[in-house]
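Structures are listed in the sections that come next.
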Structure 1
Amino acid sequence: MKGKNPVKLQRPNILYFICHDIGRHMGCYGVPVETPNLDAFAAGSVRFANAFCNSAACTPSRVCAMTGQYAHVSGGVGLAHIGWPLAESERTIVDYLKDAGYETIHSGTEHERHPQANRYEVDIQEDWEDSNAEIAVNKALDCLTKRDRSRPFYLNIGTQQPHASSWSHADELYGGSVAPEDVYIPPYLPDRPGLRKGFGQFQAAIRYMDRHFGRLMDGLKRLGHDRDTIVVFTTDHGIAAPRSKSTLYDRGVEIALLIRLPDGSFAGTEVRHLIQNIDFVPTLLAAAGAPVPGHLPGKSFWPLLNGGPYTPHDHIFIERNFHGERRVWGNARDYVDRYDPVRAIRTPAFHYIRYFDPTVKCRPWLPFEIPPGAPGEEQEHWEFCIPQPREPRPEEELFHVAQDPQEFVNVAARPEFRQVKADLSRKLDEWMKSTDDFVLRGDVPKRYEQPGWGPNWPVRK
């Protein structure tokens, strides 16, 4: 990348901000939604245009990002509160940075283990309300104001916004929903009243999170930490919508990734290389000058941010296993935990997806496939406004994403793509074998515990 030579800080502070379910649904990624603070932050940062998670669900994605391991290797294959919290034996970046002398701090929400179980030295999350973006930022800034500055810090801030569970607060907290006529509907979704209503709440939640992220950046500058802190903004996976969250389509696994360096190096630069979130641990450890464990499969992209030589990925692997669904009464015990093993390989030009149980779900509608007058047109809730198709999904899908970025056309059966499909299929098989993937053995993992939020939660009762 072109830019001024970066100033090398021996042990910079690291602020890692992760929000729920935003994908790249932000102004700085060319989407017409209101994110002025993130847009300004992106202008002073490196923006990664092709960053993806390695597993398309909340806990599994975050486990990948925090451990640097594939989900089926670490055991993070389902949602923590459905019985799949990351095992205590698994080490995360929190442990690695503590070993390197960093003070580790957490504010807001987390989803890798049960709350208060992630071995942060300072864990400010005490109750459900702490997941709110405003409160998470307030507590983080208060902690930074009062802490001893003799050690560098790693601060992890998670926010509930804009998760779909937070949309109902549009009138109460967010200043009202975005008007239906001002809502942006992505081109892979049908433009229906129910979607416009839901996305109006979604965009209001994004606007709220953006406002408090701006407050966080202002507070960081006021404390002088804008000059000694690497700031990472990211998310867990794509937006909550059909063909998005929990699927392995690009819209389900795409993530925003913005990284601001303390001296403003490479500000406004776009990186188009493939990046995966198992790359985060080796990258941030390298930035901190800490040892990078040799067993991690990800690749540090710190050289991209430090003016060094870098060889991009020519492919990355992505998986789906479990995702708790269909909440009935609002309790973790009322989720249905569906096993749906899916594996994929993504290159700069192609995306190959293989379904190991094609009967689990039907193929979702594309907007131009929905017949006029189909049921759901007048539904007012986005989850129900798209009719359910009866056609089973195929066992394989192949998309030429360089020419078909919305993944409208499955070319897996076309003869001109036979060799491409064979090559990607072989690489996927080799990866599954090399990582001892339980899918190849026909094993179905058993969850570790009964659904729930852990015995010590909430802290403040």
Structure 2
Amino acid sequence: MPNSSFKGVLTEKLADSLQGPLTAGTPRTLPGSPLVFPGKATAILGMRRAGKTTLLHQIRQKGLEQGLEREQVPFVNFEDERLAGIEGTDLHLLLEEYYRRFPSWRGQEKVLWCLDEIQVVPGWEQFLRRMLDSENVQIYVSGSSAALLSQELATAMRGRAWKVVLHPFSFQEYLRHHRHAEPAGAFLTAVQRTGLERAFLDYLSSGGFPEAQGLAKGTRFQLLQDYVDVAILRDVVDRHRVSNVVGLRWLVRHLLSNAAGSFSVEKFYAALKSQGISISKDTVHQLLSHLEDCFLIRTVWVEAQSERRRMVNPRKCYPIDPGLIPVFDRSGRANLGHVLETAVFLELERRGWEVTYVRTPTGTEIDFLTRQPGGSRELIQVCADASALETQNRELRALEEASNLYPDAGKRLLVLTRDGLPSHLPPDVVAQPAYEWMLENLQTTASPRTL
């Protein structure tokens, strides 16, 4: 397509963004590092349909509330078939058209640019760097590929980019979306606690993708299946030119139907081989990496000082949202403990904490060893119901054994509801329902931001 055609499309999209209504959506809470870092472009990453575009519009709305004019918050979505073939060298047309219309903003007032799915434009990173160097701008970009954006941000942007990861709704955001009253403190009435536990069970079942909220089960399953299919085809097959689509689909089904389970490349390779499916071990490694890059799958390594021990132990794999688990559970009886563990892990990842799992010399496993930004560590064990004596003894014994390896780490046991709490507890172990931990922990996270 000639430059003149690109210019017409970009001009139209620019005009639409400066006149059309802003999408409000449910306010999002982003714990941890700041959304804006002076002199850097902010890259908002996450799986498709997690709410990145809506977040960009919320950022624009925030700019308006802080005194910017509507013309100072332009927005362009580059996933448009009319822009097929556009390259970074064509993006100057966007700047030329904008400052032709609003010459008084150039160099005088800050312009807040929101560029959605910009990674589809080859050479976009050089364009952003030139904008940061030559114009008075604050730039936000979004993308569905961690590897693509991270690699380009780290190289071509040369330290001029700031990364923020957006997940589907957290439990707090789920409550906000459904207009449930968020607990104001640690003390809850029986009625409040019953309502909160019911909402938490619903959240574990339906998950946090914004569009999936309030849908009938069959419709929700189809929508989430479509999300996975699009991620496979557009973010893995098309982007990485994957030829072994059969092996990729087997891998996706295996990982999503075994949430919170251990994954061994060797065992998966052997299983496919026994089914007559041709695939190499290197290809399995690559496909798993691609699924992580598009945020469909998250993996956790074993805690180990030696790189060799880390590599030879299986990784634990989690879907990006608990709502995906029942969609791919073949038995129809998704393990509630694994769903709960997935939700806890995703909460840890939202906060930017480092996460590994622990395997002791006797083979005991602890779900998570976390490192917070301040350096403190905590061992976290997740169990849906630890009320039975045998279960509580097993879980507490595992925490104690791991504590001998990491004596500086705190110890926490998270259960599904208060009915699942153990009857007896050592004084150095904190036990509570996971939903309490999710909501209370947010209050102590550094600089949470709600848009």
(message) I have 3.7 for distance in nm of label points 7 Å out along Cα→Cβ at positions 78 and 134, calculated from one of the structures 1, 2. Which structure is it?
(response) 1
(message) I have 2.0 for distance in nm of label points 7 Å out along Cα→Cβ at positions 238 and 270, calculated from one of the structures 1, 2. Which structure is it?
(response) 1
(message) Among 1, 2, considering only distance in nm of label points 7 Å out along Cα→Cβ at positions 150 and 374, which has the greatest calculated value?
(response) 1
(message) To test your reading of the models, identify which of 1, 2 gives 0.94 for Cα Rg over 2.2 N^0.38 Å when calculated.
(response) 1
(message) Matching task: 0.05 is the computed value of FRET efficiency 1/(1 + (r/R0)^6) of positions 102 and 302 (r between Cβ atoms, R0 = 30 Å, to 0.05). Pick the structure from 1, 2.
(response) 2
(request) For the read-out helix-only ellipticity at 222 nm (-39500 (n - 2.57) for each DSSP H run of 4 or more, over all residues; to 500), a value of -13000 was computed from one structure; give its label from 1, 2. (result) 2
(request) Rank structures 1, 2 by relative contact order in percent (Cα under 8 Å, 6 or more apart) and report only the one at the top, that is, the highest. (result) 1
(message) If distance in nm of label points 7 Å out along Cα→Cβ at positions 254 and 406 is calculated from each of 1, 2, which structure is the one that comes out at 1.2?
(response) 1
(message) Out of 1, 2, which has the highest value for distance in nm of label points 7 Å out along Cα→Cβ at positions 14 and 294?
(response) 2
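Coordinate-derived values only; no laboratory data. Quick caveat: nothing in here was measured; it's all calculated off a predicted structure. Cβ atoms are built from the backbone, for glycine too; each structure is taken alone.
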